[in-house]
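Peer 1: As structure tokens, here come the structures.
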Structure I
Amino acid sequence: MARGGFPRVVIIAVYFGRLPAYFQLWLDSCRRNHAFDWLVVTDAETAAYDWPANVRARPMTLMQFRARMSATLGLEIHLRSPYKACDFRPIFWTLLEGEERACDFWGHCDLDVIFGNLARYVTIEMLARYDRIFTLGHLTLYRNADFSNRMGLRPHRALDWREILSDPEHRGFDEHIGVGLIWRDHRARMFKDESIVADIDPAIARFERVAPYRNDREQLFFHDRGRVLRVFWRNGRRDEEEFAYIHFQKRRSMTALPPPGTESYVIAPGGFFACDASDLSPDLARRLNPWRPDLRDSFHRWRSAFRSFRRRKGFVRDLRRAAP
């Protein structure tokens, strides 16, 4: 049920395999966001974790997920890898059961994120105005209504959802190159400003936000008692900006963990490092998130900025397979 007038929002994470080493930190970041609920659908062992009241686990194997999606869509679904499950995110509302079905909004998210103060950014006013909030797989919310729940299954000149979802390979259907095109063509009510997200570029070793957002040579990403910050030093002066959450995809080395119960920590290559806000410094930034001159990184930054410009202008590739 809604809390204090805030709409009921249920966010679904589907994950098959061993849970990340930092999963408890993910749970703890959900705990502070008591206005939201989460559902974790997984085949992993969950008993060892401290689950907050607003996060529920539902056991499900990959084969059970496949059967459920096949029955929902009337298609024979094949999953070459667990990653393919991401393509089905636009219909994750079918995973809701019982009282969850009555939510005002449902959504999907990744586990390679740490949430900040979501309610500061996803407000009552925003939920009243938009039917889809954000456009990327690591967090997207949909109004729980037939119009938005069925949007991904509408016809589109460049997309055949039956062909995409029956393909065993991952196709990115949940993002702007997939269902996002359908939403755009129907001129639906979407909130698309992702500047409030600290989305970390996976192609660069240090932690930098993806293009076109500004980075500094001396910067640290910091979780401080429920807030996610970028702390940076420019011209000898310390400054900071806050985000709804941080997303650090494709980082297999995030194994360093702070002591249980730690509320303030730096998020950097290699993991999570307990630290008080007063201890943040340019020297710590150079140690935990060092900047080094690299031609490959420089070329990647330029190319990413160009791709970001094309995307903002509406020039995006589609998901059609080239003819053999």
Structure II
Amino acid sequence: MDPVIIALVALAIAFSFLNGVQDSSNIVATAISSRALPPRAALAIIAVSEFAGPFLFGVAVAETIGSNIVSADQITISVVLAAMLAAIIWNITTWFFGIPSSSSHALIGGIVGAVMLSGDWSLLRLDGILKILTALFISPVIGFIAGFFFMKLTLFLARSATPGINVFFKRVQLFTAVALGLSHGANDAQKTMGVIVLGLMITGQLDEFVVPTWVVLVCAAALSAGGATGGWRLIRTLGGKFYKVRPIHGFNNQLASAAVILGAALLGGPVSTTQVVSTALLGVGAAERPNKVRWGVAGNILTAWLLTIPLTGILGLLFNLALSQIPSLNQTLATLR
């Protein structure tokens, strides 16, 4: 296999692994904080579910990412490599500071920034990018509404229940955690698949957009491995900094998040698990009592979300510029094209 292809797959694995680290913390934070599941058990359940997700629910999201942002016959592989590097650096930075951020936004920003180096905006499929951005920016709003609705419904149905119902909310989170893990695998693992297939098409390894089985296995395994590791800094942010999470909050947060993320995956819409889980948690808290939510913490996370695409765009441009200065890489790229 060509060294450039090996580099592409290696970067994709690293990105998917870090994506798993970032998002597993979002998925298990409420289950751990509400004491519904022990930390290691929660991470193990999520890891297995994430691996199974793309095999159960198809690869519609991969096609969206791989074919709706840029044209494979018009760009070089350096654009994809630069985008992956930009997204990886952003993920590591936000993880270090314990800030939940969107790997999806980072990837899109990196691709757009890398393409900008050419100065040719026609290389971007603006209609496809608009579709992706619409899904990314609308899904958090839907997550908040879903969290608010499910919490209100649960409070109504459990209005006459005794405190013993908390045992039910703890136990049922085993199933909602599995559902959320499956939905995450079905959505996020496919983003990396789309990038790998795009790279394979650019280099002439594939003639049409088809996701090989080995790509599905590699991406699902990397995401699952990252999920098993867990991002403890981020777990602390989502598990306690918004408000004190109880079993009823964890149950409704996972239920609402799974519904939104899985629905988007089936429709081929890439969404940010971080954003959906976070806003669903805000919706759950607001449904019970708006002033219980620490909105200042939410504001800090929102700022990071808004900065992700511009900053990763700059990183993508800089990495593509750096790659273009490597003579040996340019010769290899010319051979592949």
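Each value in this text was obtained by applying a stated rule to the coordinates, not by laboratory testing. Please read all numbers here as calculations on a predicted model, not as lab measurements. Cβ atoms are built from the backbone, for glycine too; each structure is taken alone.
Peer 1: Please state which of the structures I, II yields 39 when relative contact order in percent (Cα under 8 Å, 6 or more apart) is computed from it.
Peer 2: II
Peer 1: Quick check: 37, 19, 16 is what I get for semi-axes √(5λ) of the Cα gyration tensor in Å, calculated from one of I, II. Which structure matches?
Peer 2: The value was obtained from structure II.
Peer 1: Between structures I, II, where is distance in nm of label points 7 Å out along Cα→Cβ at positions 50 and 66 highest?
Peer 2: Of structures I, II, the maximum of distance in nm of label points 7 Å out along Cα→Cβ at positions 50 and 66 occurs in I.
Peer 1: Another question, then. Matching task: 29.8 is the computed value of mean count of other Cβ atoms within 10 Å over residues 274-281. Pick the structure from I, II.
Peer 2: The structure behind it is II.
Peer 1: Comparing Rg/Rh (Cα atoms, Kirkwood Rh), for residues 10-145 alone across structures I, II, which is largest?
Peer 2: Once Rg/Rh (Cα atoms, Kirkwood Rh), for residues 10-145 alone is worked out for each structure, II has the highest.
Peer 1: One of I, II was used to compute helix-only ellipticity at 222 nm (-39500 (n - 2.57) for each DSSP H run of 4 or more, over all residues; to 500), and the result was -26500. Which label is that?
Peer 2: Working through the options, I get structure II.
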